[in-house]
Every structure is written in C-alpha cells, then in structure tokens.
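> Structures given as structure tokens follow.
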Structure P
C-alpha cells in the first residue's frame, strides 16, 4: 500500500482537508479535497515536451460537474452529462485567472488542470475548494509554478464580513466577493454586490487576503511533507530561450529611437487602432529587414526582441511621460455617445459607443414561464433575469468561424449580469422574465463594461422600473519600480501592456460588480484606494452621458411587449384551471392567445400582447375558480325546470365547461304560493337569486323570493 498524506486546516469554522497518494497517482499532481461534505478531485498534468509553433502558454482548466454529486440523474435522452454548464465554465475561469500569471512567460508545455466535483454540500460550494485543490495539485507536481495560491469567498451581513458563507448566510448577504491570491499579493477578484461603498469593498478584499495567506502557508507545508514522503515531485528547471545578446543589442540601438518616435507620434496624432497597427507594422518591417539573415533563421528572435522593445516603449511613455496611447489624460474617458430605441420591434434597445468600442443591446420581456431552467449542482433551479454577450470576429476586423459562445463570452455576459442584478425589480413588482443581449459590434477595450452601460439604457428604454442606473468602467495600471500609474477607461493595448485589469460597475450609491486580474505583486491598500476612487469618478462621468439619452425608465412598455396580468387562486383550484391532461388551460390559450403560467402557490401570470385578450383569459380563469358565496345575490339563468323547483346557473359555463348552478325550491320562487314552477319561470329565463346555503356536498340552495325582497329594500332606501 502506497503512502498517503492527509492534512486539515480550519477555514471559516469548517475543516478544509487535502489528501494525496490515494487517488489518480499517474497524474502530475493529484489532490482529493473536502470541505464539509463537498468533495472533489483536482489534478495537474503537463506534456513531456513543449508544443512547437505557438506563441502562447497552452494552459487548459476544466471544471467537471457530475450530477451524481447532488444525487441527480441527468435529463434528456442520453442521460449523461453534456457540455459544461455556464456555472462550470465560470468556475473554470475563476481557477484559470489567478494561476495563469504564475507560470513562466515563455513556457510552451501543455498544462491541464482538471477539477472533478464528486460530492456537493450546498453549504460549502465547490468552486473555491476546487481552486485551492488545483493550486495544491500544481504545487506538488513537477510543473514550474510560482504559487501556491488560496481563495475565499466573503459575504457581508449587518456590516460584518462572513468567511465562506453557507447557503443561509449567502441568501442574506449583500456581497459575494471571491478573492484569490498568493502570500504576497491579491491576484484576482470577482464580485457581485448590492450597491456597496468602495471603502467597504476594499476592506473586504484586504480581509480576504489575510485568510488567503493562511491557506497558502498550509499548502506550502503540505508540499514540504509530501516531498519527504515521496508524494511530491521536484520542479522542472525551466530556462526560457533568450535571443542572441548581440542581435538584441544591435536591434535596440537601431530600433529604440524609431519606436520611441513612433509611439509618441501615435499618441500625439491619436491614431485609430487600424492606423496605429499599420504604422507600427511598417516601422517593425523596416527594422526586421535590416537585421534578418538570408535564410530568415533569426526571424523568431527578431520578432521576440521587437515585441519586448515595443512593449517597453509604450509602458515608458505611460509611466514616465504620463501620456497614453491615444493621447488622453490618465483619467480621461473616451468620447461617448448613447442612443435608445434604435431597433423597431424589440421591447427595448440601445447603442452605446465609447471610443472604438460599441455595444448594441436588446432587451426582451417574456412571461414568467420563459425563465431559464438550471440543471446543475447549485441550489437554484431557475432564473428570470439573463444577460448574454456575443463577440463576432468583425468587431476587431478579423475573420473566423462563427460558433457558440466561448468561455470569454460567457464570462463577460455573467459579469454584466451580476452588475445589473441588484437593480432588477422583483417579480412582485415587475412579473416578467428579462433577457438582455449585448452584441459587441466594435471592440477596442472593455466591451463588458460597455455591455453594462448599454444594458441599463435598454432596460430603461423598455420601461423596466430598475432601482437605479448602473454604469461600468475598466481601469488599468502600469507599475514602474515604486511609481504607479492608474489609467481610466483602458483600451485594448493598454489592457495587454498593463499590470492590472480592473473592471468596476455600480450606481451612484455604490458598487454592484467587480472583476480584477493582477499580473504583478506589490499592489497595496493605497493603490487599491486610488484605483477605486478613480473608477468611481470615471463611471459617474459615463453615467452622466447615459442620462443625457434617457434619464429614467419609460412609463409605458413597448406595444410589442406582452402585458402581464397577475392574479392568485386557491392552490386546490389549480387542477381545475389546468384540467385533465391540460385540456382546460389549452382551451384558454387557444381562445385568447395568452401565455398562462401557474405557480404551485396559486399565483397565475397571464401574458398577452393584446391586453383585451389577456383580460378575457383572466375572466375565464375567474369563472372556473369562482365559488358561490352565501348571502350574495346573483343574476342567473334557468337551465332546468322540475315539479319541485328550478335549477339556476349562477356562474356561467365557459369554454364548453360546466358552470355552477343551484336549486330554487318552489317555495322560494315567490311570496305567494306557487302552484306550478312554470307560472314564475321557464327554461332560458334570467332571474335574480340569493344564495341561502351550501351543504357539505357542495349543493347550493337559492331563493328568488329573498333576492326580490333585498333588491326592493335597497331600491326604496335610495
């Protein structure tokens, strides 16, 4: 039997346990982790040799959900898990983002991290456990990795931070803040919150980092023991290939003045993205032609040197000269234009343009039955508000196959969704399902924050009574020694060249969503404070531009949007409205064209573009569930005459369904003695009757005589 190492650490009042040596021993590193009854297996494996012909690090992070983890059998015909859910994709991104910067820059071996969720305790969500386990698996493997990292979730209840909140605490929390980092630095922040002030957000991040340091120390101790036991591997020594020193010196001597002049010309003339790229390509082609050998064997080295030189010159211009690529001031936002109502038949639409980033957004209002059904490992089984994001290749002037949304698209859509969720009205106020779609039709930086702004405009154009408008801005950072330069509204190249990508969305009151990825250590509280304050200033400027287009939600819905009527029936009456095999509700839908959704608690939502037909559907439902009331007078119709009395329909039949009737005994037809029922009424006559009583079997006793007396009395009193 091989050795097994198992160690535990208390995190948030629960035991986090890591184990290696028992499972998946052929993986590069394998960790079986548990937190409460949540259990998963994380592995990290690399290829034996680097992949040829690529200029990126081939890291893959797979987060595999297994429905047996929550005791479910997958739906559908095949009865096995299919493509990852959106939640699984977002979880894989949360693991990927903090670990990716910690691999050597020029590393080209394939590295695959797989986290397989095996058991889920809803009080202990698996995504942060998966991040910690993946970090530990990488740390005990031979893969060169400058970790480990740790990760926690912070909640906020009554002004108090909650570490890794359970289900009940998460429901009550006004903040869901996921933070990951090393012992030295925060590497990633992902957050959704209910308009929380910036200073509280900052305190939460710093509080999280203190807890992360404990987890990192725990993983380091785990590796040290695993090495002694032969369960961890010595790290592969990686020496990145360096270009020829003499060639680099020569290119720098010749090319540095040219690129210095080029980047400053780009900034001074505020060249567009296309013109900038064409101009730089021309300069680099000139430098390449001067130094390339006849066989072009040194082409790769020249490209690498020029890449470094170009990056250095742009960074120096920003850090030293405080001059940006497009000539803007450090806090200046690109020109903004906002339009609403740009699409004729959508329920709400907008066009948000900021510099060379442009988002076309459409808002669709649907019935409650249109909500998305979720089939995953979480506690939620449906959601009524969705935000989807698309990034077509033409937005950056490229061509590529058009396929389904990738991880980036899903991640950007989820970020915008989180940003707006706190201001979406509840179904008791606005009983609609909402879908927002952001089309990134032009891109040069921060389409996700552009999507937030465009979505706010569309929601107001659609007449959705949002609590407050939300705007978003992307911040960047360049660190040069101890000098920190913070940039507002970064464009694509500033994101690529910079040391931080920090997206903040919120209302005038506070932050609603945040996403931060940091590529370097040493970002302290002072820098965070500056970045958050500058971000608020930027987003309030953007908000002002948005309010010029539309300042509040429209008071009327689009004529093409469904009108929703809400009512409530007794839960025992639901089966009567639905009918055997759904026959009754199908008849109502066929008759009115309305969409009808009935909740288990008896709430009924009737959606119909034609309001009159919606009212007709409501009338039919009310007729079906109506019950006679003792003491109430009804205008009824005689449906049958017998020797002893008459049967009167007091609640009419609808859709060929029987109505509700009662019996007027011959003695209750008139004050004077009635010899024959036909002397007073016959079939088809309409008469007023009063309900005297309803017996336990539901039989209704009526009186024409009492109805006449009461109506006469009311008339005389008038």
Structure Q
C-alpha cells in the first residue's frame, strides 16, 4: 500500500479525469448558475492543491502547517451563500469556504495569502507569521487557532451582541440582517465548552430572544483517530429545543447548496439559531504527522478516498456538460501550477526574526487613545454624591459603574445575579433600573458563556463589563481569556479586538461563610496570560480611578482587563480601630490612575520621610500592612508601605527604587507562596537591586478551609509585623536582637 496518501489521492483524481467511466447526463436542472458551479469547483481545486503544496513545502522546511481541508471541500457552498459581512468564526478545515469567500473582494489573492500563512511569513496579512489561521479583516473572519470548541461561546456572544446593539441603535460594524457563522468538527461537539454553548443558545432561544447564529458541524466521523458513533450528531441535535436542525451532504454539491441556502435563510429571516449538520469526509489523515494506517485498515482508507468531494463535483460538472474530462484535468493542473508558481515567488518572503517583531501587536497601549477615552463626556450628569458622606469600596464601585454606563452608551454589564438583585454584594445595585434590561442583564450560570458573551460583544464594537461572581468560578472558564480573548490581537495584528473589563469578586478573608469556593487566593493563571491587564484596587478611591483607566484601555486600545475586587474589603469602613472610618473614601469625580502606577503610604516613616523598611503588597495584604506599619512605628521602625495596585504590568522599577532607599524589603502576598506574585516581586527586585535584604510573607500552598481555620494558612497583621521586625534585626518587642 502507498503510505503517501496525498500522492494517492492526487493520482486518483488525475486517473478519473483520464478515464471517468460512464457519466450519465443530469436529469435535473442545476439549482445554481452554471458559472457559479464552475467557480466553486475552481475553489475546491485550489484548496486541494494548497493542501498538497503544504506537505511538499513542509518536506523542504518551507511550510509549518499540514492540517488539510481535503474531504471538507463541500464547505465551499458556505463561502458562496454567506455574505461578506456575516461574521464567520471558522474551523481549521475551512480552506474551500475561504477561497470562495475571497471571490467577494478584489483586494487580495487568496492563494498568496494562504501560502504566506503556511510559510509563517510576516507578510501574511492576518497573523503576520504568528500562526497559520483562517482570517481576514475585509471578509469579517476573525482568526481562530486550534478551535476545539472554544470559539462557540464567543460566536454566541457575537450573535447576541449583534442583535442587542442594533436594538439599542448603536453604531454596529455589520448590518442589522447579518448572521454569525461558527463551524467546528463533530468530535468537538462532545467538548464541555461546546455543550455549554449549545445549551446557552437553546436557553436564549427558548426565551424567544433573537439570535442569528448558524452552527456548522462538519461531520467527518473522526476525532483524530477516535470514531464518532454513527448517527450521534443527528441524534443529539435534531430535537434540541430552540435550535433548528438542517442536514446537508457535503459530498453532493447540489443537495448541499439547497440545504445551506435554506439554513442561512432561516437564520437570517427568522433571527433564530440553526444547526447545519454538514456531512463530509476526511482525506490525508488528521495532519501530515498522522499515520492513518495505525488505526484504519487499507480497505477503510480506500473506501473513504472514493468519496473524495472533488470527484463528486467533477461528475456533476460532466453530467451537465460544462466541461470535458480533458478540461477537468487541465483545470486541476492549472490550479497546481498557480499554487506552485506563487509558492516559488514567496519562498524568500521575510519571517519574524526578533522578539520585538513577534510581540509588536500584543497588548497595545496608546496613551493618546487612553487620554481621549478618559476625556469623553458623560451623556448625562450623574446625581451628585451625598456631601459629607464617604463610601466604602462597594459603594464607590457602584457609582463608578453608573458613571461608566453613562460615559459609554455601548457598555453592558452582565453576569449572574447582577440585574434586579444588584449582585451578591450589591455592587451593581440599581444599574438594571437605571439603564434597562438591554444593557444590564443576568446570564445563565456558566462562566464560559459569560466570558464568551463578552468576547462576542467586543467583536461587535461594544464595551462589555462582565462579572464573575467569585474568583474560584473563573477557573471553570479561564481558557476563554487565555486562549480566546487575550490571543486575538496577537493573531490578527490588532485588526480584530475584543475589549472587556472583567470584574471578579476576589481573594480570601471573607467572614461568615466561604471556604474554598468563596475564598480563593489563586491568581497565577491570570498572571500567565500574555497581554492581560490585572488591576487590583484596595480602597474605594483607587478603585474608581483605576476602573476609569481600565475602561479607557479596553475602549481605546482593545485590551482585556481583569479587575480584581477584594470581597473582604467591599464593606470595610475602619482601618486601625473600630469607628475610625479610615477605609472610607470620597468619590473622586475626576482623575485616573495610570497603568502600572503604584501608591505609596509615607505616614509611618516619621520626620524626614525616610524609612528603614519598605513593605509592598496589594488588596487585603495592603490593608493589613498598613495596620502592621502603625504598630511597627510604635516600636520605632520607620516603614514606607507600597500598594502595587497593578499586578500586570507590575511596577517593579518603582518598588526597586523604594527598596534601595530603605535597604530592606518585605513582600506581603495574600496568594499562595509557590508560583505567587510575591515570588515575582522578590525576583524582580533582586534583579534590579541585588543589595536589598528581603523577606516574603505569603499564604500557605493550601486550599482555603471553612471558618476560622482560614486564618491559619493566610498572612495576618501579626505575621507581617513579626516578619518586619525580624528583617530589621529586632525581636517582637522592637529591641535589637543580641
């Protein structure tokens, strides 16, 4: 048996053109113009030749991607029937679809673009050599990477935002009658992310909310080597509540064309979700490195290759007398020549060669744009803040949200319990009443879908402010931030954006109830996400001014922001003693905290403002550090306390500068010691100021238990004080150690 199945499939088509056997004239007229059939056939031929070229180029170390569209070329019909302004989030076997969609524009050569992407050239117009993706700004195809169902939630969000934005009469990037297409493989349907998105779609449609979303399941019967049980996709989707089911045969272009037109029309006119079940096959294995012979017999492989959709389209063309067999072969070889000639011209196109080039589009920060956003006027004046009444963190954040919704008509607040209830901690109180259900709404209890809604809303030019009810709940959905939201600007050279400010009730120290799921101190996954901004205010005035900056970063620069609000400090009023109201703040009517700028507290340095110790922390750690600093001052230890405020980017130069001045640094991290923020600060300061003596107070590497036992594994005021004394060479009484 020939183990080179690319060669075998190639030769099979050539042999068919030379001897097609008996081809009976068609007994039914074409449901499409004859030229359209020939155009789609040409797109299929080019797609196949690009698949073959990818493997040839790989053998010469000129290509870096070999997942083929071979067998899926029936999706060419979607490339034709969908409009250029229908946003499309596509499966990685969408070659024919994309080539046909390119016919709706005159700006770019699709063959050149695909080859530039395969060759990882920085001239690739979508990803600039960062990944092989299907994408185009002009054709409204945001790039996806390895789409194992993770793009379904944001497809749902895009469709929902499209409808909602038009109903709110906002300036939307696509027409009112556009629909959203989302394609994926049959194996991906079983992923929990897909099931969550399908459930959320049905949940939305069940409430008769308009949702123009076309799911396209390209069913080839395999997930790499694992077969999908025959009939499983139809059985699980045909009767799904609220989602229309349409079957299409991707190996029969006539039937496929009629079915796809019906599905698209149903979705467009009825504004309802449709599940298009597109039967296809898979040729050439999962990718170039996949040896099908290890899990398929020779007979199975040969039988699948007999179902080659190019053979089906060729027979259709012959049966309608559009071409002769010789002309079929001429077109096939012309497609090969076009691809090879283009590849030869592109082989010396430049690659990314420096880290600066690679990271050029990751996390843009445009100071002029930020300033412009911060100066945007309110659409209407907020009611004046009560005079003489300072507020706690939650109260200030509530007013900040009202301000944001007034400044940004495109802003939306959503999540679990945020509407009528006003949030578990009442931070979103009265937003629903003041701005309406179109802009403030509850979601179902699925964090993946909450973040997917945010990504989709960002795609549609809105400014989403989703809420994750507790930090622990984020871990159910963190890949929506890491793999989808934070990667978009990187993989599209900032041509596509999904701005958002994700509010997360965070950290531990919550009294009354809690345990692990309501007292979580794990933020390592957030710090591991390139380009993610992490804001962590400790007090109400900082929270307001940092929130303004975060909104400006999102709206002006397309940034994704995690805004971590310390639960235990939401309602805190006092700082040092009961009734001192040291943690209440006036609402700052103006101003913003620049990205990456910390805050210093000098009231414990004594006369002259010099300190012998620097303590750096954030959130609850900052609150306890200030308490400890007062006790240290009473024992003669002059202390400057620093609040990081921003956990990404970290203001390490600023910390190092203060640490050099005192010579001693105590890092207080309420999160876990291993892999925590404290280690990063310690290492960063050691690199910049190696002579500084330093110590770390951090939480134990432990889940948070229920009740008072929590305090046994978390930093405390007493622990901070004692560590500071030890670092300064003093005992617990404040005297120098002998």
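Read-outs: derived from the displayed coordinates by stated rules, not from any lab. The structure presented is a predicted model; accordingly, all values stated were derived computationally and were not measured. Cβ atoms are built from the backbone, for glycine too; each structure is taken alone.
> Can you tell which of P, Q yields 1, 5, 6, 7, 8, 9, 9, 9, 10, 9, 7, 7, 5, 3, 2, 1, 0, 0 when P(r) over Cα pairs in 5 Å bins from 0, in percent, for residues 236-427 alone is derived from it?
Among P, Q, the structure yielding 1, 5, 6, 7, 8, 9, 9, 9, 10, 9, 7, 7, 5, 3, 2, 1, 0, 0 for P(r) over Cα pairs in 5 Å bins from 0, in percent, for residues 236-427 alone is Q.
> Comparing mean count of other Cβ atoms within 10 Å over residues 452-459 across structures P, Q, which is largest?
Answer by largest value of mean count of other Cβ atoms within 10 Å over residues 452-459: P.
> Taking FRET efficiency 1/(1 + (r/R0)^6) of positions 540 and 676 (r between Cβ atoms, R0 = 25 Å, to 0.05) as the quantity of interest, name the structure among P, Q where it is greatest.
Q
> When Rg and Dmax of the Cα atoms in Å, for residues 52-411 alone is calculated, the result is 24.7, 71; to which of the structures P, Q does this value belong?
So the calculation was done on P.
> From P, Q, which structure was mean projected area of the Cα convex hull in nm² = 35.9 calculated on? Mind showing how you got there, number by number?
Working: P: 42.5; Q: 35.9.
Corresponding structure: Q.
> A value of 0.90 was derived for FRET efficiency 1/(1 + (r/R0)^6) of positions 372 and 516 (r between Cβ atoms, R0 = 41 Å, to 0.05); which structure in P, Q was it taken from?
Going label by label, the one that fits is P.
> When mean count of other Cβ atoms within 10 Å over residues 244-251 is compared over structures P, Q, which one is greatest?
Top value of mean count of other Cβ atoms within 10 Å over residues 244-251 goes to structure Q.
> For which of P, Q does distance in nm of label points 7 Å out along Cα→Cβ at positions 100 and 460, calculated from the coordinates, equal 2.6?
Details: P: 3.4; Q: 2.6.
That value comes from structure Q.
> Still on this structure, please answer the following. With mean count of other Cβ atoms within 10 Å over residues 268-275 derived from the coordinates and found to be 13.9, which of P, Q does the value describe?
Structure of origin is P.
> For distance in nm of label points 7 Å out along Cα→Cβ at positions 28 and 124, the calculated result is 4.0, so let me know which of P, Q that is.
Values: P: 2.8; Q: 4.0.
Source structure: Q.
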